[in-house]
Every structure is written in structure tokens, then in C-alpha cells.
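S.K.: Once you scroll down, you'll see the structures, which are given as C-alpha cells.
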Structure I
């Protein structure tokens, strides 16, 4: 039996690159933190190769070797806050013909950012989308660094009368047959020039796409950087008290798990109904044990309360009852935050087939031996791993415990990688035949077979 690790993201028609401009960031700590955060947030929905370079052209030249049509380049400090960024961008790419898309900056016309109006158009470095077919067709043109001295003869544009914001971010630049002599004052001017020369419109990123991301300007002061990252600091502060009333990930990954015998012991993070779905799918028996582990004391308490007080029917009513008795710090995700409780309940029942099936499972599940372990798998994994034996068929599901904002922000990429490797080693010391499910420190799926098989394939 072979462990299946899905190659998610490799079937996309684009590759992602990170522009490393840390050399111009005065604070090395801020530069490193920003770089790690940029890659971290990229990994939420993209699992392909991430290129790196110190210039746009360096990244694009590498991208030409990847057999992709597009390259998304974002600078360190650029954060993809919502996974919808990629899906929206994919739809946009499919419906537009372009060479370059980005954050257009207007220094051609007098405006609040450049009153003189004696420059040209450029692209803010935070994020670019490049059509690699045109990049190759145009003989890999140089990106165009800002120039404060020399004037050039350059393609004239028809500027959109509308802006994304303020008065220097035009929606589009359309080509003309004319040229203009000016001094480029913004990086990316030659990509705009080449696009216009070849009759292609230059587009600004659509507002809906912009809403899914943020640039934190890492060259600012530490105080300003913390202000920009307030939402991350909030996540870090509240994470140890969070409760997932619904699973923010689906159940489709379970089809990759090749388990053909009933579970003797399930170890799972304390999150909604996925542990139950695992038990129901792969079967269990009267002596099956269930151990929940989590760094949220409240999440464990909610699991215990659910076991003691819920009868398997009308979960929305139970949530209402629980919230009337206790202050619950509910946590949502992209799959749950915009849905009503009733809609989420109907979705859950669709997974199960019917409320009758779920209730029947719940009644059997309630009779099992349950235990609860408060532990942070990055900080003190031994609190759980010491309880794992090698007897029977054991399954563990840790979800994305090693790819959370909390873990990466506090420890950095290398720190979380070390935690993950230690976790895997501790599990292996207890039971190499343990069936494993979750994500690694880069959010890559880990699923399908035993720990021994996983290690054999990833050594």
C-alpha cells in the first residue's frame, strides 16, 4: 500500500514567484518576518513551486522553464489574506488578453502623488501578473527601473478617467499609435511600454482581487509594521481560545486514505465533525477509543459538552443553547464565515447522507471511551505522543496544526519546520504503523497510509 500525497496546485497554468527586495529594507528582522509571512499566506491554496529572485526578470526567466502560461510575482510583505485571491485571479486570466497586470502608478499626469506630471506610468512592486507567452514573444524585455535622469521615447497611453483609488491609479492604460518623451519615475515602465507598443491594454488589479490581499510595507518602522499587522496579532492572541463549531476544510481528502480495517484508536484535533466522519467512513467498534488534542482549552471543553448534551439532532439548536450558557469564541474560515448556521448544518447533512445516518452514528459514538489532552503540538507534543501505543489500528488527524498564522508568526518558517520534524519523529518512535492525516509545515497534504510509508517516500 502506498501513501498518496496529492500534488495540489501543480495542475495550475501559473507559477508563483517571490521578489526578494530585502536588500532595501533597513530592518533585517522585519525583512525576514515579511518574507516568511508572504510565503506562508501563499501556501493556503497554492502548492506548486515558488520561485525566488531579486529582480522581476530573474523570476520570469525561471518561470519560462516551468511550462506555465502565467507568473504571479509578489514582493516580500505582500500577503494573500483570503484563498479566494487565486480563484478570482484564475477567472480573470481566462477572460482577458494581456501582457502585464498590476498596481498601475501614474506619474505621467499631474496628480496628488506627483504634482509635476513629468514622468511616466509604472507598476508598484507588491504584486504583478505576467503572461509568459508574451514575455517570451517580446524577447524577454527588461522590466524597467525608475530613472530620474534620462528621458526616453516611449509609447503614449490613453489613460482611463477612472481610478482604483485617489487620482493616480488608473483602471486601464490603452494603446495608441503615438509616443511621448519623458523620464520614467516608477519601476515597471518598460513592461507597460512593451504592452502598449504591441497593442495590449494594461490592466489594474480588479478591486475584488485587491480585497483578498495586503501589502504591509516592511521598510516602515517596527511600530508601523505592527500596526499594519494588527489583524495577525489579533489572530495570534485569540487562537488559544478558539472553537471550531464547523470544519473549515472538507472531507474529500479522506478518499486518499487507504484504510480497510476498523479504527481501534483515533487521535484528532478538537474540530467539529471531521473526527466523526473519519470514524464513520473507516468504521469502529465498541472498544474504539477517541482522544482529542488541542491547544485551545475551550475547544476541548466544547467537545466534551457536545458529547454529554447533544442527541445528534438539530445541531443549530444545540449551538444556540450552548452560546446561551457559555461565551464561545467561535472561529470561522473561508468555507464557513459567510454561511448561516442552517446552511452549514444542511451542508454537513449532505456529507453524511441524512440526519438519520448522523444521529445513528452519534448514538454509537457516545458510548466510546473519550479522553482530552491539552497540548500545543509545536510547544509540547509529548503530552500527546506519550499516550500513543503501538497496539491495534491507530489513526491520527492533526489538520493544519503546523500551518497556522499562530505557529508561523511566532516561530518563523524554520521554527515550524523543526516542530513538524520533531512531531513526525515522536510519532514514529511510538508507532511507525500509525495512519496519518493532516498537513505539513508548508500546508501540503499528508494522507493515505502509514507513517512508515510516508517516511519512506519523503526521505
Structure II
């Protein structure tokens, strides 16, 4: 009887704890909306140049933001598993509903030039073609990573020859895909000598270079020589790791060519869910380095979270056993955690978007299909139907943070001005039922300039 009562008590305790951690307490977000107005928007002044015939006519104007300068991203690392089928097509349509930026997984074992008739080559080419057609920006991830390499590299013995192979691999990616302007150079540079990382030829190569710092300097100088016009990012899994701040300071002192500091935030355990102050302080720690800050990998689950990484690892070990025997072991999405995911992301995105140093936010997995680490960490369910979080981000990005202008009695001689979000715009002037389309780009660099729109009857 005592054992039974103890069991019931533990069940109640666990349930209470779970409920406490499934409720998001709204953040204060003091000054966030004001900062968004200040840093993400600016005055637009438009001057209309017209034919004499049109100059004195009354006009109607419609203007709409079509693409943010800010990069609202998602990872395409899942996409290769269903590229080209109906599921993949629906996935891409969902992507276009919210996002304008995507990270492509270009890991060495997938892009290895030794693979004959490598199907990934066609996959990358088709993604780039799709991105071009849909006005989508791309990021390559990564040029190098000690956890992603072909087996023949992992066990390579000739370190001097490996040096050339590493550099050739990075050069080949940059030159093969010139359409990609953003690259994670060396993913998680503080990681190679962490206790959980098994040694490999890459760690031995780093030792040969004198350690992480000189090795990273050599890598960044090399890619700069290959193409200095690209946006190179230094990306790590824990921005709160003091060593990561140290290495970024070192890079700045060495005047290395990198444009962005990448911060990951995989919040699959309770101790990794950042509070408002933790997130803000994390950004503040890096803002003084003069580099753009990217939130490169965001995960907020709609499944129950573990308390800490140790508990999570135990689950992953069991999950690996199940999967090795052909089984499936994933945590289900739960309504209370779906509410948490939506509410938390609304505050997270608002706070991050409000800081002028941040240039992008990338949510890691769009769908729960092929769940990463067994969590329901997507914004969509397995069947690609949206969760509350997907709809919340769509509302923020496409409704709250957008600019639409309609004016029915426009004096073309006077022109017009308005306050709008930075990005690409499309508009049309309507005069006597004839539409005159135009487009322009509004950026902080243009705030003191006049945008001239030419309207000609014969165009």
C-alpha cells in the first residue's frame, strides 16, 4: 500500500512539474516594439516622374513589402529525404508562407567528390534553382565540421596531405556554388576537444596546426583568399560558452574576414530554455564586436522536455537501440506544449528582431517528420499541417512586421512618403483604370535618398 501511494505521489509530482514547464510566462519585452520601429523601419520618400499627359491626373497607389531585408530562416537539412515528391512540394509551399532564407546541409560526407554519380549534386542544383525562382536566399552549412566527414577522412593518417584535402574541399564548395553568399565556415569550432567528441584525423590535424586558434585563423584566411566577397560566419552550439566569446574576440583582433557570429539555441531540455534576460544578455555579450549576430539553429519543442542533457542522452541511447532494430521511438507533440512553443517563440522572435545587431533567425526543423533527436521540434506536424507556432510566426512576419500602403487620391506632383520596414517593395499606380507597376528596395543606407519612380503612358 505504501509503495502504491508513493507511486501515485510521484505521478502527481511529475504531472505538476510538467504542467509548470508547459506554461510560458509572457516576457516583459520592454522597449522591444520601440526598437523594432527604430531599427527595422525607416522613412521612404518617393518622387514620381511622369509624362506631361499624366502629371495632373489623380491616381491610386498600392505599395507592399514583398521581402524583408532581415532573414527569417528555416533549415533544409530535412528536405533531401523527400525532395521531389508530393510531400516535398507541400513542404516548400509551407516554407514560402513564412520564410525568406534557408540553410542547406552540405556536409562533407554528402558532397564528397569521391562518390560516383552523387545524387546530392543534382539535389543542390535544384534547390539553388528553386531559390532563384522564388527570391529565396541560401546559406551553406558548413564548409568544415569535425562531426561530419567521410569515413576515409575520419581515419586519414597523412596529416600533411589531409591539410590539402580539407582546403580543396572548402574551395570546391565555394566555387561550385557561387549562388550561395552565406557560409558557416567551421561549425562549432570550440567542439573538437570536448569530452563527448570522439577523436579523428581532424582533431589530429588541428593539433598539428598548434591548436584550435591557429587552425581556425588558417582556415578563415584560406576561404578569404578563395572568395573575399562571401559572408562567412563563425557558428557554435553554446553562445554562453566563454571560450566562444574568447575566440570571436581573437578573430576580431586578427582582423579576419568574417561577417557574422552564429548562435545556436536548441531548447530540448528545461535547463536549455532561455529566459528573457539570458537571451538579451547573450546578445549584449557579443554586440560590441562589430559583427552581425545570427541565430542559426533554433529548436523549441512541442513535446515534453527532459530536465537536463543527461536525461536526454539516456533517452537518445534507448532510442538508438530501438531504431537499430527497425523500430520508432519519438516523443509525441502535446497540446499544452504546442501552446508553450507558440507563446515562447512569439516572445523570442520579438526580442531578437528588436536588436539591431541581429541579422537572421533560423528555425531548425520545419516538420516533425524524421524527428531530430526524437523530439516534436517542428513548426508543422508529420502531415505538414501547421502547429500554433507556425501560425504565430506567420502572423508576426507577414502581418505585424509588414508594410502595406494604399492611397486613393495621390497627387503625383507632390509624391508621397511613409515609414516602412526595410526590404523589397512592389507597387502599382492606377490612373484611369490603367496599372503602372514599379518596384524598389528600401534600406537604411537609403534613408536620406529619394526613390524615383518613372511612370510613362507608353510603357
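S.K.: Consider the structures I, II: one of them gives 18.8 for mean count of other Cβ atoms within 10 Å over residues 55-62 as calculated from the coordinates. Say which.
M.R.: I
S.K.: Continuing with the same structure: Can you spot which of I, II the value 3.8 was calculated from, given it is distance in nm of label points 7 Å out along Cα→Cβ at positions 199 and 255?
M.R.: Going through each structure in turn, the value belongs to II.
S.K.: With FRET efficiency 1/(1 + (r/R0)^6) of positions 143 and 231 (r between Cβ atoms, R0 = 30 Å, to 0.05) computed per structure, which member of I, II shows the largest figure?
M.R.: Largest calculated value belongs to II.
S.K.: Tell me which structure, out of I, II, gives 2, 8, 16, 20, 21, 17, 11, 5, 1 once P(r) over Cα pairs in 5 Å bins from 0, in percent, for residues 31-174 alone is calculated.
M.R.: It was calculated from structure I.
S.K.: Now, a different point. To test your reading of the models, identify which of I, II gives 16 for relative contact order in percent (Cα under 8 Å, 6 or more apart) when calculated.
M.R.: Source structure for this number: I.
S.K.: On to the next question. For which of I, II does log10 I(q)/I(0) by the Debye sum over Cα atoms at q = 0.08, 0.11, 0.14 Å⁻¹, calculated from the coordinates, equal -0.57, -0.94, -1.28?
M.R.: Answer by label: I.
S.K.: Something else now. Given 5.4 as the derived value for distance in nm of label points 7 Å out along Cα→Cβ at positions 383 and 415, which of the supplied structures I, II does it correspond to?
M.R.: Only one of I, II returns 5.4 for distance in nm of label points 7 Å out along Cα→Cβ at positions 383 and 415, namely II.
No lab work stands behind these numbers, since they all come straight from the coordinates. These figures come from a predicted structure and were not determined experimentally. Cβ atoms are built from the backbone, for glycine too; each structure is taken alone.
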